[in-house]
Structure 1
Amino acid sequence: MDKLCSLREAITEEIEDGMAVAMGCTLESLIPFAAGYEIIRQKKRDLTLIAPISDIQFDQLIGAGCVRRVIASWVGNVAAGLGHNFRRAAEEGVPYPLEIEEHSNFTVALGLKAAAMGVSFLPTKTVRGSDFSRAEHFRSVTCPFGGEELLAVRSIVPDVAILHVQKSDCEGNAHVWGNLGVAHEAAFAAKKVILSSEEIVTHEHILSDPNRTIIPGFLVCRVIHEPLGSHPSPAQGYARRDDDFYFDYHDLSRSRKGTLSWLEKWVFSVKDHAGYLALLGEERLKGLKPQGDLFSPRVSFNF
């Protein structure tokens with residue numbers, strides 16, 4: 001199967017109603033917003049969203065009515081605080097009731113790591129004594145070696161992980177740098193991986209820096225060339241964070257009416273990500289381009 005395809009094709013063929021989808025796994029950077037908008041356009045429903053911190057992406061998907069359940073440590077707006085759609089869904093069931101599996105950042109990572117390792121749980125000393133440590137996805141266990149009481153974190157298995165990366169070849173071997181979050185764990189935990197990438201490069205380019213290959217191609221089912229596919233979140237080396245976009249969203253999403261207005265302008269009124277970028281405008285995009293270079297030292301891989 002040719003892995004290179006359009007974002008619309010990838011979401012149509014790989015994302016089904018009711019799936020568990022890991023997104024935003026690199027925390028505040030490289031969030032696959034373009035993929036999230038396509039999920040909204042296609043009106044996917046009853047999804048379970050998985051990530052430690054997804055910034056406003058989960059809030060958008062919740063406000064669009066795509067989400068039934070969230071497995072996360074926090075849902076909101078890093079720039080402004082509260083996720084208004086998340087709160088409305090949790091407190092009022094608007095637009096739909098929301099189930100929440102509460103974690104810390106670390107226990108989300110442990111759950112994904114357990115799935116990546118093929119085990120049903122991983123033990124930890126963290127979050128013991130907290131209120132949410134009594135939830136069903138945590139269990140008290142005794143260390144078989146020292147007899148110490150530990151907390152078992154149940155594995156988290158996404159049906160699909162959608163990740164945005166800086167560079168990928170056509171087979172999905174991907175270079176990622178900057179804050180990696182739990183992208184590596186999510187890729188290995190998921191049954192399928194969809195990549196959107198700033199650049200599509202040759203396989204030889206990937207091989208020239210093997211330690212930067214965070215996601216191997218054998219895990220990946222779809223590859224999409226989607227420059228600025230993480231806007232408004234940053235992609236180190238390609239785009240800075242669009243702070244104004246976050247603040248504007250925060251103000252409009254205070255009300256249900258404002259959320260629907262925002263979704264109509266930025267998602268439903270445009271055909272695809274190219275239309276979204278055109279709506280942002282050339283000057284705004286130019287202002288997000290990093291100025292100057294900050295290269296890492298050169299290395300030689302010769303023996």
Structure 2
Amino acid sequence: MTIPKIKGVIYLNGKILPIHKATIPVMDHGFLYGDSVYDTFRTFGGYPLQLCEHIDRLFRSAAKLALKSPLAKKEIMAHVLRTISAYWKQFKKEDVYVRVILSRGYGDIGFDLSLCSHPTLIIIVKEIPRLPEKYYQNGIHVALVPTLRNPPRSLDPNIKSGNYLNNLLAYLDAKKQNAQDAVMQNYKGEITEATTSNIFIIKKGTLYTPSLDSGLLKGLIRTLLIDIARKNHLKLIEKKITKEALLAADECFLCGSIKLILPVTRCNNKKIGSGKPGPVTQRLMTLFPEAVTHSIREEYCIDF
């Protein structure tokens with residue numbers, strides 16, 4: 001079997017290694033049970049966007065699983081920057097994909113937390129997965145799928161855990177419909193989010209995004225876009241959104257820490273609006289880089 005080559009480095013419990021040399025035991029509970037949490041982000045000009053917020057969210061996810069980190073937040077952030085630097089020294093690329101993972105660690109089979117005495121901390125730094133440029137220029141096709149989002153009382157959507165089967169099943173549903181991504185509904189039929197992204201629609205110039213009580217992750221790019229919209233006097237409403245409202249929208253886009261702002265121009269093989277990225281979506285795409293620059297300047301106190 002040929003193992004695909006992935007350009008990147010991994011911090012694993014104190015050591016920085018090439019990706020192909022970083023391994024964990026089969027008995028790690030992150031592997032056995034998905035008993036782990038993670039957060040994903042990217043860099044701009046070598047600086048991680050929203051690093052403090054991502055690590056804060058990692059710790060909030062971990063707290064809900066009674067999963068204790070072996071290091072403090074500032075120590076993890078320092079190791080993130082160190083691992084990014086190691087990547088740059090080897091591959092000479094500033095902008096990278098970063099995933100920080102905290103697993104329950106090695107231990108015997110069972111749910112008793114005392115079985116695992118040492119959590120596993122992993123920081124993956126690698127190339128950013130690039131979507132085709134035509135997706136940003138022309139938009140993508142999404143599908144409303146039969147797989148429902150887990151109800152919050154079953155699994156809090158703001159726990160970013162290593163078990164992503166709910167989202168994976170929805171993605172597989174979308175691929176059966178030749179769509180690039182899935183839009184998931186809750187058990188009431190309300191729109192929640194895509195498989196790895198939040199969703200916005202636009203109707204008559206007003207932005208709408210599902211309210212958090214619909215059962216979705218409070219994405220950090222979602223939060224940033226809400227701030228951008230309000231600062232630029234764009235009307236925005238967080239509310240429960242039906243599939244009928246999505247299909248009748250003038251515009252739609254997905255957003256996330258890796259794909260950023262991705263226009264959606266078809267849903268269930270039906271055109272959204274004109275079938276092209278609309279003016280509000282394009283305006284936000286234009287405003288976004290300045291907001292990124294401001295965020296990084298604020299976080300790192302630099303002239304970026």
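Any read-out appearing in this document is the output of simple, stated calculations on the displayed coordinates, not a laboratory observation. Every value quoted in this text rests on a predicted model; they were computed, and no experiment measured them. Cβ atoms are built from the backbone, for glycine too; each structure is taken alone.
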Ranked on distance in nm of label points 7 Å out along Cα→Cβ at positions 169 and 185, which label among 1, 2 comes first with the largest value? 1
Which of 1, 2 yields 56 [percent of Cα pairs over 23 Å apart, calculated]: 1
For mean count of other Cβ atoms within 10 Å over residues 161-168, the calculated result is 28.0, so let me know which of 1, 2 that is. 1
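Taking mean count of other Cβ atoms within 10 Å over residues 121-128 as the quantity of interest, name the structure among 1, 2 where it is greatest.
That would be structure 2.
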If percent of Cα pairs over 13 Å apart, for residues 193-256 alone comes out at 73 when worked out from the coordinates, which of 1, 2 was used? 1
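Which structure, out of 1, 2, was mean count of other Cβ atoms within 10 Å over residues 49-56 derived from, given a value of 27.8?
1
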Value -0.52, -0.64, -0.96, calculated as log10 I(q)/I(0) by the Debye sum over Cα atoms at q = 0.15, 0.19, 0.28 Å⁻¹, for residues 81-128 alone from one of 1, 2, is from structure 2
